[in-house]
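Since every read-out is calculated from the coordinates, none of them should be taken as a lab result. All values reported here derive from a predicted model rather than from experimental measurement. Cβ atoms are built from the backbone, for glycine too; each structure is taken alone.
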Structure I
Amino acid sequence: MNIINPAPFFHKVLIQHRIGAGLTHAKKIIMILTHAASNGVLKRCWIKFLTVIFVLVLSLILRLHNYEQYPQRGATSDEYTYAFLGMSLLKDHIPISWSSFPVYENRRHLTIKKLYFPIVWPYFDHPPLSGFLTGGLSLLVGHDSFEKVDLKTIRLVPIFLSMLSSILVFLIAFRLYSYKTAAWALLIYATTTIFVINGRIALSENLLTPLFLLSLYLFSLFEKKISYIKAIMFGILSGLAFWTKELGIVIFLALFYLFKKNNLKLKPFVIFTAVSFLIIVSYFLYGAYYDWVLFIKIWSFQSGREIGPQTLHMLLNNPIIVNKPYMDGWYFFGFLSIFYSLLDLKKNKLIVVPSLLYFLLLIFFLTRHGEMGWYVIPLFPFMAIASAWILVESIENRNWHIFSLLLFVGMAQIKFLYEDIFGLTPGQFRIILVLLLGPLLVASLFNREKLFKILSNAWFYIFIIGNVILTYNYIHPA
């Protein structure tokens, strides 16, 4: 029986007790609920529902704690980029923001509390959709000039969007796998330091992420039957993603692939493609309206960034919170889990295909120099879901993948929670390593299945507690 979804149980009750047409609809519902309550189904449903609410509240607390302080103002001045852009479009109907690109001719100098901004117009470094949210909120609270833009205000937007992403992480994992996998994915996404802190910054990736997840969740709901209206909806989501960030083209590419693999009928497929194309083309019309020559110059300048195979090494081996390396074990384990999910592509296509498409786009476009941790933000939900799936599978099938968690996450938490505080001698490290791996190895070697499951679950929850401690006490290096 699926405990979180009592529908199969209700159907069984109807058959066993011959609850038929002679009863009114209301009486049927009362009898179903009575039998469900007597069997504890509703109680277990409520417990699991409240557990999800608790994790979401925890996620919100961690994202709000010290959010206006860390990362510090100026860790990336790109946060102001979108607020300036949105404010200028909403207030003056001209795209104005700051840029260091030398191709701009219109330029003025602005310094706000010791941060320098070369203000340019018309501004084309980034699409404006994310700016409408942060700039709009600034205007709404009375911050009607660039000098008044406040991180304490604009960072509320990505935190809200990050909470939407958290809900979608649970819904997608629950739809694809099980309640336990969904709950664990939510726990990972809600508490992991690199996920939480990057989820505070007011950049377009934090809008692209829930758009990405929403499109995939809706696909999982409607993939069997895509009507014309639903095809238009998917096209709008794909187009809006491009207005969020050029890398938002990934949503169109992912849905295009999924629709083709599902043999979507020609008319809905054409409608989806046409709507996506029209909205994407409208961004170029936006550029042409203000200054087509400058628009093309900016695109040409951005395409000349130095790229190369080193980008792959940087992405896989250099987890970054905004602009500072942070060796979070969940980052490495997340990539491992995504690649491992390739072994069962049919089951995991909704996780593997979108995440690898975005990963390939990063390699194709992302410069191989500099610390810009926000580019990886849209991959974090897929890391969380894939990690939860591989862990639950490992524990249920009693295989060795659980030891990857102990190595990647365990080593990171030993460093952050013990070595950085107390120091660590070689002898202490060996003792901790034996305590970390030894009991689980013994349980596995001697086929103690129950003990193996208890220890595996215990280590997962211990690491989640470690996440909470590390995230709550996180201080971004100056």
Structure II
Amino acid sequence: MARRTAKRRAPSARKAAGSLPITNPNAAAIDVHSDNHVVCVPADRATPNVRTFGANSCDLLQIAAWLKQCRITTVAIESTGIYWIPLFELLEAQGFEVCLIEPGQASRCGARPKSDVLDAQWLQRLHSHGLLIGSFRPPDVVIALRAYLRQRLMLVSLASMHIQHMQKALEQMNVKLTEVVSSIVGLTGTLIITAILDGERDPARLAALRDERCKNDEAVIAQALEGTWRDEHRFELRQAYELYQTYQTKVTQCDTQIEQALAKLPDRSAGAKLPPKVKKCNRKPNTLRFEATKPVFRALGVDLTAIEGIEAHTALVILSEIGVDVSKFPTAKHFASWLGLCPNHQDSNGKRKSRRVRKGKNRVAIALRLAARSLQRSQSALGAYFRRMNSRLGFKGATTATAHKLARYVYAMLKHGEAYVSQSLQDYEAATQERIERTLRKKASALGYDLVPRQPISPAVS
């Protein structure tokens, strides 16, 4: 049987694509890796225009020298892991304008072959045409504060793991301390665990260490402390307790560094003083070891803690992540979109595919969500707004909507330097009622009816 062969079509000449204007003629790009960096400059500046350098400090200096030799003024770097940080800081210190882009931004500009050289050339081409958008990065003085606060958050997370290890060791000894105290690392729990590690086994004497504010009495606690006291479990408890205390010491050292970093920030308060506030007696776990409200107010120039739900730690997270200058975001909507607190509309052919919020781990968004959740029972306008959104959108949707409103308040205060004006619960409910009535009047008028308020019924006269 004869085999049919397909005729090859002669390659047709491609039409010349319309060229884009070059907005950055002195643009270069670097494809960052852990052990080497691929640098691409314009073709008319060097031959070859793509070179591969190492990742050591001497290699980074060679990259900066070659870029200056090629008369480069702006450089695009893809944020690959944490390998870009030394190169970014060096180039920025050398006077280059560094554009830090997210990894997926270049791939969304069109399909292409994949290699290190081609990646660098593609980034340089996009950057020369002005098609890359740089990521937000705060000033160096804020970055230092951010590093200390992120280190503190990591230490708190690691310390919580050893709390679970202590709970496991106590349960293996059948010591039900977790069931009778609110926290085993609180005052009562710490005293009892320390006494157990010192050799005390009498449940009555251990229960006598109970703080007077503890909910359960000594009899209930003593009954829960009748354990088996096996040596291997006590050894596990001792190591977990010592590791927890070690991390607490490191957290205190981080707080000292955070306090010193706050003192280095310029004073934007213009000598203004904070209004007196009611001090809360209960101290939450993992709170800062120093009074941070005044230093944060001094650095920001506005009191973010005046907003319901935002406390000193939340304001400190906002300061450390975005600084005091929000001019990078033209409007509050852009700021909320960067935080990932607004609906991500996905429409096609007039049909709504999805409105889910964009996923992300923005630390400011996480802090604002936690602040929004604390408003669930607040007798304030924001608390009423949360409950109204909860009835419409559910708890998760209400948390996002309230966090979005908090983000808009924060943006307005930082941009205009104005103090927060609180709205009372009564004024909010009255405004909501008026808005509902106005909507009903419009609907009634569109249907040809008039909305008439109900007259009060007078009591019948016998």
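I have -16000 for helix-only ellipticity at 222 nm (-39500 (n - 2.57) for each DSSP H run of 4 or more, over all residues; to 500), calculated from one of the structures I, II. Which structure is it?
It was calculated from structure II.
Upon calculation of mean count of other Cβ atoms within 10 Å over residues 265-272 from the atomic coordinates, which of the structures I, II produces 11.9?
Derived from the structure labelled II.
When FRET efficiency 1/(1 + (r/R0)^6) of positions 73 and 297 (r between Cβ atoms, R0 = 25 Å, to 0.05) is compared over structures I, II, which one is greatest?
For this comparison of FRET efficiency 1/(1 + (r/R0)^6) of positions 73 and 297 (r between Cβ atoms, R0 = 25 Å, to 0.05), the top structure is I.
Figure out for me which of the structures I, II the number 3, 14, 21, 22, 21, 10, 6, 3, 1, 0 belongs to, where P(r) over Cα pairs in 5 Å bins from 0, in percent, for residues 57-144 alone was derived from the coordinates.
I
I, II: which one has relative contact order in percent (Cα under 8 Å, 6 or more apart), as calculated, at 10?
II
Computing Kirkwood radius over Cα pairs in Å gives 24.5 for which of I, II?
That value comes from structure I.
Here FRET efficiency 1/(1 + (r/R0)^6) of positions 273 and 425 (r between Cβ atoms, R0 = 30 Å, to 0.05) has been calculated and equals 0.00, so which of I, II was it run on?
Only structure I yields this read-out.
Using the calculated result 26.5 for mean count of other Cβ atoms within 10 Å over residues 193-200, pick out the matching structure from I, II.
I
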